[in-house]
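Enquirer: Listed next: structures, encoded as structure tokens.
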Structure 1
Amino acid sequence: MMKFLHAADVHIDSPLRGLERYPGAPVDVLRGATRRAFENLIELAISQQVRFVILAGDLFDGPWQDMQTGIWTAQQFRKLQQHDIPVYLLRGNHDAESLVQQHIRWPDNVHQFGTSEATSFWLDDVSVGIHGQGFAQRETRDNLVAAYPEVRSGWLNIGVLHTSLTGNTDHDVYAPVALEQLVGKGYQYWALGHIHQRQVVHEFPHVVFPGNLQGRHIREVGAKGCCIVECSGTEVAQVHFHAIDTLRWQRVVVEARAEHDVGDLVTVIREQLQAAGGETDNRYRAVRIEVRGACVAHQRLSHPDQDDAFRAELRNVANEVDALTWVEKIVRDTSPAIDIDAVRRQPGLLGELLRDADALQTDEDRLRKLTEDFDDLARKAQLELSEAGIDLTDPQRVRRWLRDAETLLLTELLEADA
């Protein structure tokens, strides 16, 4: 049974900016996570005795200029060379602008796909052909697969491509291609990269995104790693995912019930942190805690000093549950445990304010005008907003802010009335 390793989107030494804004962050663990995950990949390839390794794009992370990154990576590839394991390396959109990749000298076991036309590597001893074309520049919008070679009969044919696939709206569009074209090509396995979420898009033939090797922020939650592919003759027998990340990002979401007070919320969050800890296998984990829903605790937590005490208690609870847990952020989206719709229907100032806020959320023209008012802020804080995953032009986010403002307004006015 011949085996190979398929990975993508390593983003070695991807810069993690703004960590000083996060008190208690395990800075060394976060900054070293991509290297540790790549070391785990090397160890896995050796222990599994794979015939070869495929890296389907974005080994590096854009215009990164530290040559030590490239030197360290070459040292890892030499470990594979000592075990006669070749590496087939494809340039993705981030690699195309990488200064490191342009100047580093790789060991002899590293083979790079061409960027001007498709390249094929033939492994006679196992009758395997590996076909691929890398990115010559970041903005590669062409369908590259059309120029990939035809199937060699009696051989296992593997296509390597860094692509968003046609119809995927969650990622920038690079080297788009329809799934039907990949399937129709006749290759037995497509080793894809670019999408950071693991997906087996199709089986027999297999079309696989392994996901990125290591989560780097809260938008990359869950287990991360690579695939070991087992082949029998010209057929793919099994595709096994191996989690090799060293730090795992998680979301713990608590849906508060109306009767929950602050103590109840702390208890529920403790239980969910304990349950989620079983999914990390003694890894470091970065957790975002989200508390949402109408509950009696909201009135108390609407006071800044009480809210601060609640957040501090949650961080202590997380540390008690697991010393390897770091709370990246606490998001509280609670509301008063009252019937807001009933208040909205009432005559008077409060009902009128709520009705107007509701109308604003459903009026596309007024909502668009509101997002335009954020343009200046978006330009001035572009980097900070990007790191926080905030899009000021997103109508859904603006609607959520309006609901938050509605809740705050309702709480303050009801307290004043009381």
Structure 2
Amino acid sequence: MALSIYDMLSDLTDEGVLDDLKEIAKALGLTTTAWQSGEPALGLAAIFSRQIARIWNTYIVKALRAGFLDYATGDWLTLTALAVYGVRRRGKTFASLPVTLENRAGGLWVIQAGDIRLRNANGKTFRNVTEDTLAAWGGTGDYPEVTLTFEADEAGSASDTPIGAIVTTPVTAPEGVFALANDVAGYGQEEESDERLRERCRLSSAALSPGGPLAAYHFVALTTRRPDEDDDEPDRLLATEEGDTFVGVTRVRVLDKNVSGSGVAPGNVVVYLASDSGAAGGSVGVEGSDVFLVNAALVRHVLPPGITLSTLPAVELTVTVNIVLYVDRASNVTAAAAVDAATRAEQLFFRDFPIGGHRLSLMSGGRMFASEVEAKASEASPGIIKAAATFTGATLSGSDLVVGINNVVVPTFNITATVVTQ
């Protein structure tokens, strides 16, 4: 029977390789009936099988899969995306945010980068990356203040810090220096997932068309570069080279007259942008903002003559997501561990959830289905036997969340767990 591509690119098992060796031995006329447990011949064959499977699974099959976009993974996918499609994987970014410090003592402090260390409510630490001088307090009146930019010590989303989550007592700071609660959130980005990278690879060819297909807008928006302050190529707008920094846009919705329910007039294209955490930053009128930079890249690389482009941040739809977890006591998973696992799973789900939600037909509006949320929570830990999800603070259709065509869902989680004895 002919092998499929899927079969040829599958992992091997120790047992499968050993069975193949036995078949080869039989074909060569060798007697394998004496290959019983404890026999040297079987032991050597088992060791050989284990090594063959390990080498195949760790190195060979991954290299073979690299020739096929849908099968390539990890570093091999990174290589395939760059070599074949000219698409570079997004790396992790560090959460950063401005924090105001105040001096409640008499000393004058010249603050250098790295002098102040703060932590958020989850214990993740941040160091200042900008410098300034904090005046001494005279003993009466308001405390002197200075606002510095702080960057997380750990890259990725683990250091995400909502508004008000910075702990006011610093980890390290000069005597009398305290932090004020942050009024701006700070979010980092995870390394681009394999699926997101594959999506950009598939979209990349559309950018070659002079006609400006919708997929081209999508690709360019996701691949827009943020120039550095001392950049010697400020007009290079796409992130195609080693060390390039991407803008924070990770979700895109492109609408024209052909998209059902869009309301877009003929000759117009509307592009909505979102980050992992919510609406994309800025606007076309705010120079240097994410929306401004994406709009510039779209105008240069995609927009055909005669088409009017509107590039906008998505509209945030805030909602409270209430999830009740039921945990099997016999699994030895604690309620706290189940809540942590479900919270992380839901955060990842909402980061990828598309602008405008999901539609069951061309004529229906967007939705976030409660069943989707429940499934992600249930899969988060083997101890969770059921999850029940409800939405509050927004418009519902039955038990499902109604999502407008330009909405990006921004959740607040309320997750609890009950341990159940079976």
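Values quoted throughout were computed directly from the atomic coordinates according to the rules given, and no laboratory measurement underlies them. Computed from a prediction, not measured in an experiment: that's the story for all the values here. Cβ atoms are built from the backbone, for glycine too; each structure is taken alone.
Enquirer: Mean projected area of the Cα convex hull in nm² was computed and gave 31.2; which structure, 1, 2, did it come from? Let's see the in-between values first.
Expert: Numbers: 1: 23.5; 2: 31.2.
Source structure: 2.
Enquirer: While we're looking at this one, here's another question. Out of 1, 2, which structure matches -11000 when helix-only ellipticity at 222 nm (-39500 (n - 2.57) for each DSSP H run of 4 or more, over all residues; to 500) is calculated? Can you show the working numbers first?
Expert: Values: 1: -11000; 2: -8000.
Of the options listed, only 1 reproduces it.
Enquirer: Still on this structure, please answer the following. Just checking, which of 1, 2 has the largest value of distance in nm of label points 7 Å out along Cα→Cβ at positions 130 and 298?
Expert: On the way: 1: 5.6; 2: 2.9.
When distance in nm of label points 7 Å out along Cα→Cβ at positions 130 and 298 is computed for each of 1, 2, structure 1 gives the biggest number.
Enquirer: Have a look at 1, 2 and say which one yields 2.8 for distance in nm of label points 7 Å out along Cα→Cβ at positions 106 and 234, as calculated. Can you show the working numbers first?
Expert: Numbers: 1: 2.8; 2: 4.7.
Derived from the structure labelled 1.
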